[in-house]
Structure P
Amino acid sequence: MTHTPNLRPTPDEELVHIAEYVTDYQVTSDLAYETARYCLMDSLGCAMLALNFPECTKLLGPTVEGTIVPNGARIPGTDYILDPITAAFNLGSMIRWLDYNDTWLAAEWGHPSDNLGAILSAADFISQNPSPRIGRGAGVRVRDVLTASIKAHEIQGILALENSFNRVGLDHVLLVKVASTAVVTHMLGGDKEKIINALSNAWVDGQSLRTYRHAPNTGSRKSWAAGDATSRAVQLALMAMKGEMGYPTALTAPTWGFYDVSFKGQPFKFQRPYESYVMENVLFKISFPAEFHAQTAAECAMILHPQVKDRLENIERIIITTHESAIRIIDKKGALHNPADRDHCIQYMTAVPLIFGRLTADDYEDSVAADPRIDSLRAKMQLIENKQYSADYLDPEKRSIANAVQIFFNDGTSTENIAIEYPLGHRRRRAEGIPLLIEKFKTNLATRLPEDRIAAILNLFSNPQKLEDTPAHEFMNLFVVK
């Protein structure tokens with residue numbers, strides 16, 4: 001019997017390319033930094049809004065009640081002071097809870113700003129504890145946070161462009177864990193070797209299944225899964241900084257590597273190199289806390305609301321013309337059992353604005369869902385795929401997320417077919433969307449902070465240079481509630 005020599009191989013090139021990008025690539029795009037500032041703003045606002053929902057807040061705080069970590073990471077909107085691993089879970093869960101933060105749609109969709117749960121928690125901790133013991137002798141400023149955010153967006157988004165993890169049953173938060181692991185290890189002072197070691201452990205981990213995102217199991221784990229991923233990323237980064245070993249062929253090892261075990265033996269495909277493309281083209285959720293494939297459907301429904309609000313009982317059918325991904329991911333019939341179920345149902349997200357002329361986070365709660373008109377309208381809805389919509393969704397030059405809604409009445413009349421190709425948060429609608437994104441931020445902050453603090457935060461964000469020069473711990477202190 002012939003034995004394979006037990007020779008330690010060189011690291012997989014996919015791991016090396018990420019490590020080289022994180023350590024060596026200089027971000028020069030002004031648009032990327034501008035967008036990253038808006039992303040930071042919006043993500044913190046989403047986190048603050050989430051604190052109004054008990055299902056979120058019951059999961060927050062220290063692992064053991066009463067624990068306070070000296071010079072620990074702070075959790076916006078609270079008085080919690082936590083270790084950076086637990087802090088990442090808290091903040092990552094808050095940012096993602098309401099499905100209101102940014103989105104990236106590709107072969108694998110996801111929410112790259114989820115990574116800020118890890119990045120901000122690590123930055124706050126390092127900024128207060130600049131110690132050679134963890135490899136970092138200087139503090140972290142907001143500019144470093146933005147750079148890390150751009151690179152985390154890029155890692156997650158580029159891996160998602162051509163590689164569909166959901167098609168093999170894995171949840172996209174895997175990519176959050178990978179991206180956060182890479183950039184946090186670097187923030188801690190890790191070199192390429194340590195980043196590769198940490199990354200390899202992220203891939204070797206057992207990965208989350210998508211069970212909790214799909215009927216009949218849709219549930220609230222989809223709101224804390226990103227927090228879980230960012231928490232694990234910080235833990236792996238800290239372990240790597242202590243010298244914990246890695247596994248060089250975590251992806252390519254025959255039989256035991258990620259490709260053979262979890263990806264049907266297929267290596268990753270790459271459309272473009274790691275630069276700053278993803279941050280520049282990321283999608284903001286501005287008008288509605290809704291799964292992004294339904295954003296334009298909800299906007300169509302808002303336009304139609306004045307025409308149908310007094311004729312709801314006379315509606316015969318509702319035609320939603322959409323794209324393949326929406327049909328595959330958020331087309332749901334029958335009972336919806338909880339808010340997580342409802343915010344991933346295109347019929348629900350279209351019915352509510354048709355009836356009420358709004359779609360807010362509160363509209364997914366049981367009190368609103370009990371209105372019988374919602375299920376009545378859902379039962380009258382038919383989804384039809386427009387092949388051009390599906391093609392344009394995948395076109396890298398368009399990246400549209402189109403939907404159209406048309407209402408037909410019992411008397412034979414109908415509304416016009418309202419079609420919207422690009423949602424308000426799309427790069428093609430930035431000029432229209434950014435002022436509304438800032439208003440969204442102000443509104444969300446007002447749920448937790450006094451007016452003078454909100455004014456100070458807005459003033460800081462209006463001065464990019466001052467913002468970027470601010471030490472991370474001073475920045476985070478602006479969001480503390482005592």
Structure Q
Amino acid sequence: MLKISSENCLKNKHIQLIIIVIIGAFLRFWKLGIWSFWIDEVLTVLDSKDISLSSSPINPIPYLAAKFSAYISNQFLFIFSVSEEWKFRLIFCIAGILSILVIYKLGERLYEKKVGILAALFVSLSNWHIFWSQNTRSYILTFLFAALTAWFFYRSFEKDSLLLTLCALFTCLCLILSHLLSVVIVPALAIFSLSLILEERNRKRIINLLIFFLPFTIPIFLLLVPQIRNHLFSGWGHNEWGRSPIYIILTMVQGVSVPIAITAFISGFIRPKDRPTRFLLFLAGIPLILLIIASQFQNVAGYYLFWSTSAYFILSAVVCIQLWGVIGNNKSILLRSLLPILLIAGLFSQDYLYFRYENGGRPKWKQAFNHLKLEKTDNDIVVLSEPRMGDFYLSEMENVYIGELMDDREEFEERVTSNKNRWWFLVDVASYNVFDADEKVRSWIRSRCHIVRTFPAYSRAKDRTIHIFLYE
């Protein structure tokens with residue numbers, strides 16, 4: 001009887017996981033090809049077309065993934081009418097779905113099946129996770145590789161296994177080759193390892209740790225390579241966007257949602273001495289601290305740490321299961337389920353805003369360029385704040401970078417007024433708020449052109465509207 005009950009329980013867990021993955025897959029494929037690319041996606045797509053052994057970026061994996069995604073879409077899905085956006089995003093969407101399964105396995109390994117199921121549900125409904133799963137960018141790949149690294153690394157401690165250590169090393173390298181600053185996972189793993197060695201010394205374990213960590217001493221010497229050194233210390237790296245430590249923290253809190261962030265923080269007081277909890281706290285906290293310090297010298301965004309959010313979701317699930325046990329079975333199931341219901345409701349509300357009102361967190365570049373194609377003539381000239389967007393969506397037209405207007409307005413005005421062609425100005429509000437903070441360029445455009453069309457988009461209190469102006 002007990003055996004039958006256990007089998008039914010296990011079967012129910014599998015059914016629950018299948019339902020969670022189906023929900024996650026639905027949310028990630030919904031509007032996948034409808035959302036417009038934004039500038040960082042276009043940069044990835046355009047660069048992926050030219051990637052080769054001789055011209056590889058220092059983080060090649062997302063570019064290879066984008067190229068492979070387009071290839072398999074063209075080879076095997078040509079019978080379906082899918083957009084270019086869908087083709088390039090396919091692999092990233094699949095990575096997002098697979099990561100739900102990995103989070104389940106990680107939560108189950110660290111704690112129990114209930115934690116794994118609840119953490120997987122949180123990830124499945126996470127607005128931030130959905131966004132990056134629908135993006136031709138590196139961040140969902142970093143999430144997947146970081147979760148795999150955590151799983152293999154923790155399992156290698158349990159088993160003192162060389163094979164698991166090598167798997168952890170491989171996935172960690174994939175993580176770093178997806179986004180260079182993800183290397184901050186290494187200090188987190190190192191400090192956790194040191195804490196265990198101080199508790200219990202094991203010769204085989206120490207050898208495995210040396211095998212894992214020694215390759216990461218090589219990057220110190222890579223600073224001698226000009227390409228890498230210039231990337232780290234370039235003008236772009238000097239925090240042009242003014243991202244502060246508060247900005248980084250708020251990005252993380254807002255990204256995972258405030259309720260998830262709070263419950264994850266509480267876990268540090270509930271079970272701080274547990275090895276799994278300590279592992280996840282190091283995984284979430286140490287990279288955050290290191291990037292906050294680095295933000296004083298480098299351009300660091302909060303979403304660079306998206307890969308570490310798996311720890312937040314699992315820790316939040318731990319608090320829910322712990323509270324469930326404290327309340328006891330003699331209370332109503334509604335009372336015991338109140339906290340996870342509140343967390344799920346918070347995640348679902350963000351999903352509703354994301355799909356219903358926020359246009360997937362993207363400006364409507366695609367719609368703006370489609371409108372322009374209908375209105376333009378062959379001799380028209382387009383002025384853009386992001387010229388690479390024109391390279392993808394409007395490659396057949398002459399594009400002018402708005403920077404020319406900003407550099408010398410008198411010369412630019414003479415060029416416009418002396419040219420008999422029509423001039424279109426696409427004003428991307430989000431970009432102009434950074435590069436045209438005094439609004440002098442926008443004032444110049446408004447005073448000389450008439451507005452043709454507006455494509456409004458707002459997400460997370462940020463204006464992503466695009467205006468189309470015409471000078472004729």
Structure R
Amino acid sequence: MRITVAILFCLLHSVVFAQYDKEKKVVIDDLDKKFPEYSEIAKEIWDYAELGFLEEKSTAVLQNLLEKEGFKIDKGVAGMPTAFVATYGSGKPVIGILAEYDALPGLSQQAVPTKSPVVEGGNGQGCGHNLFGTASSASAIALKTWLEKNKKSGTVKLYGTPAEEGGAAKVYIARAGLLDGVDAVINWHPSSQNDASAQTCLAVKQGMFKFYGRSAHAAAAPHRGRSALDGVEAMNYMVNLMREHVPQESRIHYVIKKGGEAPNVVPDYAEVEYIVRSPEVDGVKDLWNRVVKAAEAGAMGTETTVKIEVISGIYNLLPNETLAKLQYANLKKVGGVQYTPEEVAFAKKMQESFGFEAPPIEEAQKVQDYKLGFFPASTDVGDISWLVPTVALGTATAVPGTPGHSWQNVACSGMSIGFKGMINAAKVMAMTGVDLFMNPAYLTKAREEFETKRGKDFKYESLVGDREPPLDFRKSK
């Protein structure tokens with residue numbers, strides 16, 4: 001009898017998974033059919049290469065695409081003109097998808113394997129966000145079509161998030177409560193490999209320390225001056241002494257932005273920009289407070305004053321292994337990126353420019369083994385992940401070994417290698433969405449893991465406080 005029950009259970013399981021695969025094939029076929037259209041959209045955003053909070057054309061392309069597909073568009077959300085939320089459907093579950101589209105300054109590049117700027121000193125999609133926004137929108141549309149065909153209830157929300165490169169727009173979206181009621185968030189990022197492991201990263205806080213002194217003639221009346229630059233240097237000296245007494249994984253970076261105009265004039269104004277990082281939010285808060293004390297002490301000792309402006313603050317990622325393992329299984333089904341002979345030639349030529357031994361080109365075809373990982377950088381997805389169970393993946397949109405934020409990355413993001421990785425990401429996200437719509441038990445388990453890791457007493461407090469989004473941080477001075 002036990003054997004019979006076990007056999008029946010296995011048969012039932014097989015039927016369920018066969019049905020899942022059948023439903024997923026619907027979204028895969030839909031995305032394959034629209035691949036040329038999505039490639040054109042990605043190339044259009046690549047051509048615009050608009051910087052953070054200035055992505056007027058890029059956001060319009062994605063909004064128009066989604067609106068044409070029946071999504072309701074809320075524009076200019078959370079005080080950011082180029083941010084938006086596109087919503088389709090009604091009822092539970094509510095699945096969110098993140099989309100980015102900003103470029104980087106100084107990385108203009110043609111879609112060729114040798115360094116060839118389109119415009120010298122111009123902008124370029126050095127992190128592949130043209131692919132990011134397009135794939136996310138494509139997966140949202142594929143899920144919308146699937147819900148429609150199956151007459152299922154549920155909601156898809158696509159979050160258009162500008163200015164990831166320094167503007168931390170997702171922090172303001174999180175602070176504005178736009179994630180309220182969302183059951184899970186699906187996310188991805190362009191990469192040079194295929195990976196859907198659960199990961200965490202460093203929390204970060206960034207700000208400007210502005211010192212004010214009193215100018216004087218540095219030779220005739222130095223005693224009448226109070227050097228703002230002395231305040232900056234005193235602060236920096238104390239912070240550098242502090243490095244011996246911080247946790248091993250912490251990071252502190254600074255740069256003097258202004259230090260005076262002429263050496264024979266005691267500077268009455270100087271400023272230094274600091275970034276502090278730590279694996280946990282509480283660690284960042286503690287480290288930041290110590291840096292602030294050094295600034296206050298520097299001002300006190302030099303008889304200057306200091307004003308502190310917080311520019312940005314981001315939580316570390318809160319990994320969710322329930323969702324990560326689910327998305328990893330879908331990535332394994334989709335697989336990696338297959339190169340044509342022309343793409344192999346492109347890749348080999350590009351790898352000659354790296355200056356280091358690159359991984360084999362065949363790495364683009366592989367899926368990395370699943371693991372609980374850590375990367376020593378920061379992302380504004382961190383704040384989202386502390387509000388809603390969040391999952392992410394990376395697909396090989398760039399030649400194996402390609403450095404991030406490089407002209408090589410820009411080149412890959414504007415041609416077929418990037419587009420192939422992009423559509424793979426769209427497939428994996430849409431397949432994961434189908435899993436969550438068809439089996440809400442995944443969401444229940446993901447929420448339980450989320451609540452356990454976050455802690456019952458957790459209360460979200462943005463690290464940027466009540467400051468407004470820095471909408472002009474990429475504008476030419």
Answer label among P, Q, R for the case where volume of the Cα convex hull per residue in Å³, for residues 187-266 alone, calculated from the coordinates, equals 100: P
Origin of the derived value 17.6 (mean count of other Cβ atoms within 10 Å over residues 203-210; candidates P, Q, R): P
Identity of the structure behind 14.4 (criterion: mean projected area of the Cα convex hull in nm², for residues 59-258 alone, calculated), options P, Q, R: Q
Highest-scoring label, criterion being relative contact order in percent (Cα under 8 Å, 6 or more apart), among P, Q, R: R
Read-out distance in nm of label points 7 Å out along Cα→Cβ at positions 115 and 323, computed value 2.2, structure in P, Q, R: P
Among P, Q, R, structure where Rg/Rh (Cα atoms, Kirkwood Rh), for residues 99-162 alone as derived comes to 1.03: Q
Distance in nm of label points 7 Å out along Cα→Cβ at positions 35 and 291 derived as 2.4 - corresponding label from P, Q, R: P
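Quick note: the coordinates plus some simple rules give every number you see, no bench work behind them. Keep in mind that what you see is a predicted model, and the values were worked out from it rather than measured. Cβ atoms are built from the backbone, for glycine too; each structure is taken alone.
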